[in-house]
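Got some structures for you, see below.
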Structure P
Amino acid sequence: MDQRIFNLNLSVEATSLYLLMVALADGGTHLVRENILPLWNASPPELEAAFRELKQRGVAGEGAGGDWFLRPAKEWEQPAD
């Protein structure tokens with residue numbers, strides 16, 4: 001986990017999703033919606049909104065096959081001052 005995630009001023013949901021994705025990836029779980037949703041504590045639409053926020057900020061992405069992935073911190077969009 002990269003501590004810089006806490007400096008991006010993301011929503012609680014997006015930060016939580018990042019942390020969940022890191023934990024799953026570190027454990028060898030394939031990052032797809034179907035593997036994340038059962039562990040997600042909020043509604044499916046809130047999961048989608050959190051993922052969209054991560055994508056918009058360059059923290060996460062989605063492959064052609066629908067798999068989700070985390071991008072290196074150097075690619076993250078920093079908040080405006």
Structure Q
Amino acid sequence: MKWIIAVLLLLIVASNLFWFFSRFDSAVTMAYQEQQIYELDETRKQLMAVLPEAALALNREEIIALSSKYSDQPGYIKNGCTWVG
């Protein structure tokens with residue numbers, strides 16, 4: 001009878017440790033994911049701030065040709081605006 005209680009106690013401790021480390025791993029993963037999203041958002045903000053000034057030096061065809069290097073979607077002009085990527 002003592003062996004059964006010892007085994008059950010060991011199983012419950014192992015189960016609790018598993019759930020603890022599983023939750024801990026999820027929390028660390030979420031922290032890294034939030035940091036990556038933050039960094040990507042900051043990069044997007046910087047790009048959106050710089051892009052209008054950089055585009056002033058290029059004509060529409062050059063902008064479309066440049067964006068075609070980095071995107072598999074073709075650029076086009078519609079309603080007076082240049083659409084890329």
Structure R
Amino acid sequence: MDTTKITYEKVESAVRRLPAQRLKTALLFIEFLEQLTEHDLDVNDAEDTDLWAAVLAHESYKQTHLNEPAETYSTAEEFLNATGDR
């Protein structure tokens with residue numbers, strides 16, 4: 001795909017056509033891109049690559065486990081305790 005032909009109008013049009021269940025994921029990705037530009041980070045940085053791999057793995061898991069309710073945590077400590085990272 002030739003990315004030099006992508007315009008803001010095309011991006012906006014594509015976002016408007018997204019089904020409602022995909023909109024949140026698209027907006028999270030846009031937020032991720034905003035953070036990259038705000039902090040002037042290199043997209044090829046290993047940390048960013050790992051982060052994006054985690055995002056993709058999470059989305060894949062959600063697609064294969066549609067009937068499982070999402071687990072939510074009120075604090076970072078609660079999350080770490082639940083995931084065994086403490």
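Each reported figure results from applying straightforward, stated rules to the coordinates on display, with no laboratory input. Computed from a predicted model, the values in this text were never measured in an experiment. Cβ atoms are built from the backbone, for glycine too; each structure is taken alone.
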Calculated from one of P, Q, R, helix-only ellipticity at 222 nm (-39500 (n - 2.57) for each DSSP H run of 4 or more, over all residues; to 500) reads -12000, and the structure in question is P
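Here FRET efficiency 1/(1 + (r/R0)^6) of positions 14 and 46 (r between Cβ atoms, R0 = 25 Å, to 0.05) has been calculated and equals 0.30, so which of P, Q, R was it run on?
The read-out comes from structure R.
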Calculated from one of P, Q, R, semi-axes √(5λ) of the Cα gyration tensor in Å reads 58, 14, 8, and the structure in question is Q
